[in-house]
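Heads up, there are several structures right after this.
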Structure 1
Amino acid sequence: MTADLSHIDARAFDRVLHTAAGLFARHGLNGIGMAALAHEVTAATGVDPVAFRRAFPTRLDLAYAVALHSTRDLVQSQLDSPAVGLSPTERVDRLVRRHIRHCWRYRTAEHLRRTLLPTLRTVHPERHRELTDLLQGYRAHIRQLIAEGVAAGEFRVPAGADTAGVVVDTLDSVLDWYDPEGGLTLAELGDVNADLVIHHHLGRPRE
């Protein structure tokens, strides 16, 4: 089912998703009912409850909207980023840091996407396809960037290897272990992962 957003403007829609993400972060996907979600979100955002329930009839609809919004933002921000004058190495460095910042800022939405994908494959294949198409487009973008780096002599990767997939999996895994209280800042996390991706996964020699 596609959400009917005709009665919710763009700014209110963003507030709804932000508020919903906070509730999912506190309660988990299944720890809060739709009635409570609707009450909390509409009270916090001022969105008309009828319009809200029209747009998001179920908890799955709302969780999907949160995950899709985050995934679109990640992919479009990377694909639309100007690359004039930047080498492949510089572009990968920027992509790594942007990916990590995004995933930490939208960590609830990123966890929701992982949780929802198996369910969506079964009950909403069109939604599953929408998310996976975005992610496949992102990997294709990284794959092209790696190919440009190889052609420029900056990267050395094994022929036929799914290096783009390895890069994405490495960056996504940050959510599984990173704790800002552990002594590593987000900027330092970017440094560590940029070094790992560029020099280990992509084989760029150290100067």
Structure 2
Amino acid sequence: MMLITTSHRPTRRTRSFGHDLERVFPNSTYLTRGKKTIQDLLMEAYDRGYERLLIINVWKGNPLKMTFIKVSPEDWGYMGYLYLHGIKLQREMGFRNLRPIREEMPFIVTTAKRVGLDHIVFGQVFAELTNGKFVPRGEKSLQYIADKYNTDVLGVIERHPRGMAVNFYRFDVSREKPVGPLISVKIWIMEDGRRWDYKEKLGIKRDEK
């Protein structure tokens, strides 16, 4: 599905986040960055047959930004960016040592019930960034959606006090609780100009420097 790595000199928490994402994006791989350039990473992703490269950027020891790049010899390019308030790792949600999903299965993105239009739009964007499939939630249960699309993993867009969040379910691990990681998103920006900013949405003025 995708090759996952970090910016140079990542912190332990950022590496843990990368490994957590490897466990919820089917058939994906976390790769230690080392001294590899973007071009090196793109070639690695292409050689492994991945269509996406995800780079986790760090600020003050924590993941700050997720950068998604399309992998294609003729049409590669930056797709979009998620700016984060924070994350909650799988181990912090009570799940440790989950195995990565080493088989092909759909990655389905949906929403919690009774969310706003912004959450639905972000669900579509997140599916586009991850090369997944967006499925409108309606009144359907998450288990129903997973069974219908023959998958064990769902990314669910949820409400958050300061923006919106993405949580992950693995039904081969738990049918009741999300396994994480929980990702709090404050801004998303697509290269084609689409964007969302929780402060702009709420009419909060940014500090002027």
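Values quoted throughout were computed directly from the atomic coordinates according to the rules given, and no laboratory measurement underlies them. Please read all numbers here as calculations on a predicted model, not as lab measurements. Cβ atoms are built from the backbone, for glycine too; each structure is taken alone.
Tell me which structure, out of 1, 2, gives 0.6 once distance in nm of label points 7 Å out along Cα→Cβ at positions 28 and 52 is calculated.
Details: 1: 2.3; 2: 0.6.
The correct label is 2.
For helix-only ellipticity at 222 nm (-39500 (n - 2.57) for each DSSP H run of 4 or more, over all residues; to 500), the calculated result is -22500, so let me know which of 1, 2 that is. The structure behind it is 1.
Given -0.33, -0.95 as the derived value for log10 I(q)/I(0) by the Debye sum over Cα atoms at q = 0.09, 0.15 Å⁻¹, which of the supplied structures 1, 2 does it correspond to?
On the way: 1: -0.41, -0.97; 2: -0.33, -0.95.
Label of the source structure: 2.
Comparing Rg/Rh (Cα atoms, Kirkwood Rh), for residues 84-123 alone across structures 1, 2, the highest figure comes from 1.
Here Rg and Dmax of the Cα atoms in Å, for residues 60-155 alone was derived from just one of the structures 1, 2, and that gives 15.0, 47; the source is 1.
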